[in-house]
Structure P
Amino acid sequence: MNDTSTTVLQAEGLRKVYAHPSGDVTVLTDVNLEVAPRSVVSIVGASGVGKSTLLHILGTLDSPSSGSLRLLGQDVSAMRDKELSEFRNQHIGFVFQFHHLLSEFSALENTMLPSLIHREDRTKVRERASHLLDRVGLSDRFTHRPSELSGGEQQRVAIARALITEPDLVLADEPTGNLDPNTGAVVQDLLLEVSRDTGTTVVLATHNRELAARADQQLELLNGTLVTAS
């Protein structure tokens, strides 16, 4: 994890337009965002307003139609695909509404995967993954595959996987949206607690205003731009 004293993420004038036969669809018009290290930022907004699109752009999984994005002081738009992929794998973790765990792998193997892709030492990765799974309360589920885990347990594995590379930034897209209220509350607590314990910066998109209110900075995506949440 880098020691970034000023900003982890800086977006200026982000715009996203999708071409469509019946006419272009503008999702983001003018998004500006600056995120400090070790902070938690929440983004709320109605369903379909573009929260997922924004997080995909912030995570370099998608490109804006215009505007600039700097992560850890680097202009990611200037990176080639291979360089960008390596940067993303090393510095960014993702937690989605649907856990996207690989069904043929165990909880431990799923957690280890991002670091193994980065060709880190397997013994060290296994030790780190074991610690993370223990940290999220799954010390007795190492060998279980996703089909043998509850929804909440699967999302805990996804959180551990997002943290395995010790990223500077975790992007969480509706991380509790597919869970029942009680399980969702547990996962909320866990995500915020672990991120703050590890010093990882978190940007989360959610329709859950109770979860959003627990963030250091609360924003709303409205008419294609970010405003302070009311």
Structure Q
Amino acid sequence: MPNKLILEMHNIHVRDTLKNLNLDVALGEFVLIVGANGTGKTTLFNVISGALPVENGTIILNGVDITNTPRHIRARRISNVLQDPRRGTIGEMSILENLRLAYNRSENDIPIESKINYFKEKLSTVNMGLEDRLDDYVGNLSGGQRQALSLVMATITDYDILLLDEITASLDPRMADTVMTITNDIVKQEQKTCLLITHNTKHIDMYGTRILKMKDGQLMS
């Protein structure tokens, strides 16, 4: 029996970028989205997250119509990691302070005395020693460490879908591979649904359960 649909997008139209776009994503899928620059991939993510309204069409998330739901409400169920880790983290704040901000957007109810251990447990999964550096300023981390932190922040709370927008584009090849390994491990271990925009042909061959190409404002297999 096929998994239930977690995301449904029907006849989505946005300016001249997305043209009657349709997309169904099943629970637990890891979908890679590819295509030339300017074809609407990031616009698609902005529409899903609520950063950009649709002119026509319907968006259903886990059975609920969110087409007109504000972005800050969707953020409780839709997590994002951006291409530039500086946009997903605050350099002037500590690792712990960044994690607290990410955690507070959720409706989780972990007792205050348990949060530090919870944060350390989550950080330990990326194998970078960040769990021992909670008081360090994020601005002192390397790009790869900061992007790994962004992933932890995006997945520290319960969510329905994870949107990853070229998350390795600003990293060197070795660190890009490390971040993708971390991402794949998180998605598999937590059995979550994920959409990834990428131009990295190596990663296209290694990851994902399905590949879709964006062309002329639509998605195709």
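Just a few scattered comments:
- Identity of the structure behind 1.7 (criterion: distance in nm of label points 7 Å out along Cα→Cβ at positions 124 and 156, calculated), options P, Q: Q
- Structure responsible for 3.8, with distance in nm of label points 7 Å out along Cα→Cβ at positions 116 and 180 calculated and labels P, Q on offer: Q
Computed from the coordinates by the stated procedures, all read-outs in this text should not be read as laboratory data. Worth saying up front: this structure is predicted, and the values here are computed from it rather than measured. Cβ atoms are built from the backbone, for glycine too; each structure is taken alone.
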